[in-house]
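Following this line, the structures themselves.
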Structure 1
Amino acid sequence: MPTDFKLSCVLFDLDGTLLDTAPDSVLCLNKALSQHGFTTVKAEAIKHHISFGALAMINGSLDHSISEAVRADILETMLDLYENNIAEHTVFFKGMADTLDAIEAQGLKWGVVTNKRERFTNPLMAALKLTDRAACIISGDTTGNPKPHIEPMLAACKNAAVKPYECVYIGDAPHDITAGKNAQMKTLAALYGYINPGDTPETWGADALIESPEQLTAWINSALCH
């Protein structure tokens with residue numbers, strides 16, 4: 001850990017990093033697939049698409065011959081279902097609630113930068129009683145560009161009143177690490193998240209690989225000791 005690094009804020013990707021949203025996402029996907037006459041999918045087969053959005057989940061569930069119009073209809077159904085069932089089964093990853101408590105106990109700020117749209121992010125954060133705790137909540141449509149663009153990262157820093165070089169960003173997809181690095185933040189890859197079986201997170205360029213929220217707490221403690 002560089003001795004000149006002063007940690008002020010911990011920023012999280014949402015799906016697959018801060019929250020385990022897969023149970024609700026996959027349930028709504030399968031309901032939409034069924035309503036449109038298609039076979040449902042198993043969660044383990046589709047979870048790694050979640051970080052790339054609902055359409056990626058649909059595309060990963062259907063044969064290539066299915067038309068764009070049909071995919072669009074399924075997407076609309078899925079998103080309507082999800083909006084109305086935003087946090088039925090969504091929970092913190094094991095240990096993450098304690099990690100947030102530890103971050104706050106250290107006097108650090110924390111926030112969310114996600115590519116999820118505000119239509120879903122804001123109600124989800126409210127349902128988990130996180131809205132008032134977060135120093136910033138930046139969604140995929142809060143700024144003009146989603147991750148991996150630098151814009152949402154800088155918006156998060158502005159809202160949280162911190163400098164990018166005082167932040168660490170943790171996410172479970174390559175675009176998370178790219179966005180954080182381009183903003184001059186420390187970056188951590190969440191191996192416990194929705195990693196594609198074919199992915200190689202060790203090549204993403206993150207400052208560390210984190211296997212659990214407990215390891216994140218340890219990393220933060222180490223950063224504060226320098």
Structure 2
Amino acid sequence: MTKRKIDYWVIPPEADGEFVANMEEVLETYAQPYDWRYPVVCMDEQPIQLLKETRVPQAATKDHPRRVDYEYERAGTASIFMFCEPLPGWRQVTVRPRRTKIDWAMEVEELLRTRYASADKIILVCDNLNTHTMGAFYEAFEPEKARAIVRRLEFRHTPKHGSWLNIAENELSAMTRQCVRGRRFATIDLLRSETTAWHTRSNVKQRGVDWQFKVGDARRKLKSVYPKIIV
């Protein structure tokens with residue numbers, strides 16, 4: 001039997017008005033000039049399995065690379081939260097034991113209270129995960145504080161099957177390749193230390209994101225996604 005290679009991909013829907021509406025909203029958001037009063041912030045998250053070594057790894061030598069035993073012990077899970085501000089080239093990685101509504105709400109609240117304390121509103125680009133809701137703030141904080149937080153947020157939800165529109169997903173992918181992939185982290189503290197070092201180095205470089213894909217490009221290149229208007 002011949003084995004066929006399969007590429008796993010995010011396949012957009014066809015003739016989907018809701019997809020188009022959310023896509024164009026996000027693309028127009030990225031096209032806006034920088035305004036410190038209304039910064040555009042993207043966020044994404046991913047779970048990670050914590051793994052302990054069962055045998056002490058052998059250090060690398062001039063004759064062979066570092067050697068790690070195949071065997072490992074599961075040590076629970078954690079969740080990585082990625083926040084990035086594309087135009088200034090800023091990103092922040094945090095790690096929590098869980099990825100609940102309350103965890104997400106507390107991460108957003110901390111950003112509003114610290115880095116964005118002087119901003120009027122944050123334009124927050126994120127996916128439609130059921131934890132990314134206004135109601136999450138009412139589960140994490142008293143009503144007065146929750147309402148104050150919600151007033152300072154404007155959501156830009158990426159469409160379902162359109163996660164590629166989230167710049168934070170690209171940053172998260174880069175961080176995973178450069179910092180996490182191929183490594184075992186036994187504790188949250190170790191994972192937090194390494195990911196913090198990654199975003200610190202990245203921020204020193206001040207790599208802004210030059211997003212090239214515009215609404216006009218979408219209308220030319222993704223025609224199948226747009227509903228056909230029958231006159």
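A few points about this structure:
- Read-out Rg and Dmax of the Cα atoms in Å, computed value 20.5, 72, structure in 1, 2: 2
- Origin of the value 26, where relative contact order in percent (Cα under 8 Å, 6 or more apart) was derived from one of 1, 2: 1
- When FRET efficiency 1/(1 + (r/R0)^6) of positions 88 and 104 (r between Cβ atoms, R0 = 25 Å, to 0.05) is computed for each of 1, 2, the one that comes out at 0.40 is 1.
- For 3.4 (distance in nm of label points 7 Å out along Cα→Cβ at positions 64 and 200, calculated) the corresponding structure among 1, 2: 2
- Comparison of 1, 2 by distance in nm of label points 7 Å out along Cα→Cβ at positions 72 and 192 - largest value held by: 1
- Among 1, 2, structure where mean count of other Cβ atoms within 10 Å over residues 24-31 as derived comes to 17.2: 2
- FRET efficiency 1/(1 + (r/R0)^6) of positions 40 and 208 (r between Cβ atoms, R0 = 25 Å, to 0.05) derived as 1.00 - corresponding label from 1, 2: 2
- Identity of the structure behind -12000 (criterion: helix-only ellipticity at 222 nm (-39500 (n - 2.57) for each DSSP H run of 4 or more, over all residues; to 500), calculated), options 1, 2: 1
- Structure from which 0.7 was derived, distance in nm of label points 7 Å out along Cα→Cβ at positions 136 and 168, options 1, 2: 2
- Taking mean count of other Cβ atoms within 10 Å over residues 48-55 as the criterion, the top structure among 1, 2 is 1, with the largest value.
FYI, it's all coordinate maths here, none of it is from the lab. Everything numeric here is computed off the predicted structure, so don't read it as measured data. Cβ atoms are built from the backbone, for glycine too; each structure is taken alone.
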